[in-house]
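Each reported figure results from applying straightforward, stated rules to the coordinates on display, with no laboratory input. Note that the coordinates shown come from a computational prediction; the quantities given were computed from them, not determined experimentally. Cβ atoms are built from the backbone, for glycine too; each structure is taken alone.
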Structure P
Amino acid sequence: MTRIVVLPGADGTGALLIDFVAALGLESLVISYPAGQVLGYEQLAELVGPQLPTSEPYILLGESFGGPLAILLAAQHSLCVGVILCASFARYTSPLRALAPLAAFVPIRLIPLRVISWFLLGRWSTPNLRAQLAHALGVVSPSVLRARVFAALRVNATPQLKSIGIPLLYLQASHDRLVPASVGRRIATSTQRATLVRLPGPHFLLQAAPQACAAEVLRWVGC
């Protein structure tokens with residue numbers, strides 16, 4: 001069975017993916033990012049690359065922030081035989097992109113959790129998910145979070161996306177308040193081997209609907 005390598009969202013801890021990985025039931029590898037080190041996408045690719053399997057094919061799953069990283073790595077490593085993007089993008093096309101220059105000044109720690117939860121979880125928010133979110137955000141340095149927001153708003157992995165030529169699954173959240181639906185549609189039409197699946201849920205789709213997401217991944221993989 002092909003291993004799935006999971007690249008987390010902006011928190012980079014992997015702690016928010018426990019339920020999804022459990023529901024997946026496959027041999028999976030969740031790669032975390034340094035919590036106190038500011039790294040752009042290219043630097044993260046250099047860091048993550050050596051941690052990828054070297055003797056067997058694998059599938060890269062990029063969640064939100066991790067999507068462009070998955071695309072960059074897939075373009076660099078021939079053992080990657082598929083890419084899954086969840087509530088993610090190759091290039092972030094939204095009015096929020098214009099706010100990139102302000103990302104370095106956002107007081108991350110002062111933003112109320114209820115505001116963050118509204119954007120990421122919406123009506124799927126629960127006390128347990130909010131607690132998990134607060135813990136994950138508390139682990140990562142504010143400067144690192146700001147840098148990742150800035151990187152996400154500015155990245156353009158579209159050329160790499162068009163070059164990889166391997167099967168791609170896009171999991172789109174029906175009520176995503178951060179990534180417009182047009183982003184997923186654009187990715188789905190950028191390659192002939194792409195499949196788009198729309199599921200009920202917020203931007204934090206893997207957290208709010210882990211079983212449904214896992215079922216779609218398993219169906220796509222062929223389990």
Structure Q
Amino acid sequence: MQRKLKVIFRRLYSKFGPQHWWPAENSFEVIIGAILTQGTNWLNVEKAIARLKAKKVLRPEKLYRMSPAKISALIKSAGYHNIKARRIKEFLKFFFEVYKGDLKKMSQANPRQLRKLLLSVNGIGPETADSILLYALNKPVFVVDAYTKRIFSRHGLIKEEADYAQVQDIFMRNLKNSVKMFNEYHALLVRLGKDYCRKQDPKCVICPLHGQ
């Protein structure tokens with residue numbers, strides 16, 4: 001498996017190059033983006049982020065003081081805006097109660113303990129928690145998403161019914177424990193899933209991993 005993972009990475013990197021993911025100006029923007037991207041595509045998230053920036057409220061203190069209704073009105077493009085507004089408020093409540101709204105303090109927490117705490121926040125599941133850990137706080141945790149599962153199940157490397165922890169364990173055990181590697185690998189899989197290994201009408205014949 002270790003060899004297969006390395007071959008897949010090399011092929012994808014050769015095809016797509018560095019992905020420069022996560023696109024954000026700062027860590028807090030990454031966190032909000034991770035919550036907003038649940039159940040929608042990044043294009044919709046970008047619109048919501050841009051709206052928050054335009055209103056100059058994409059800051060911990062600003063959003064913390066805002067009502068869910070006001071946040072919801074600004075993030076409509078991200079879909080499920082009422083639910084996501086509440087989730088943002090739940091995260092901020094946790095962030096200020098536990099870390100006093102200090103990202104540096106949060107980043108100094110033990111990754112395993114922090115992950116447990118994040119998962120205890122209403123609306124934050126494994127993928128969102130790990131996205132926050134990897135992309136916002138630079139912790140070496142591999143993020144698993146629908147693209148990862150689809151690609152690896154189609155190539156017979158995992159079972160279709162494999163759960164999040166099982167898939168994540170494959171990467172964590174067989175790759176170098178590196179923020180840079182986990183970041184780039186996940187981003188390349190997202191690119192492959194969007195452009196080739198699509199849910200419907202996949203482009204298997206011209207896929208960079210064809211024959212792999």
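Tell me which of P, Q gives 17.3 when you compute Kirkwood radius over Cα pairs in Å. Numbers along the way, then the final one.
Working: P: 17.3; Q: 18.0.
The value was obtained from structure P.
Sorting P, Q by FRET efficiency 1/(1 + (r/R0)^6) of positions 109 and 165 (r between Cβ atoms, R0 = 25 Å, to 0.05) from high to low puts Q first, with the largest value. Assign the value 20.4, calculated as mean count of other Cβ atoms within 10 Å over residues 133-140, to the correct structure from P, Q. The read-out comes from structure Q. Assign the value 3.3, calculated as distance in nm of label points 7 Å out along Cα→Cβ at positions 29 and 93, to the correct structure from P, Q. Matching structure: P. -18000 is what came out when helix-only ellipticity at 222 nm (-39500 (n - 2.57) for each DSSP H run of 4 or more, over all residues; to 500) was calculated for one structure; which of P, Q is it? The correct label is Q.
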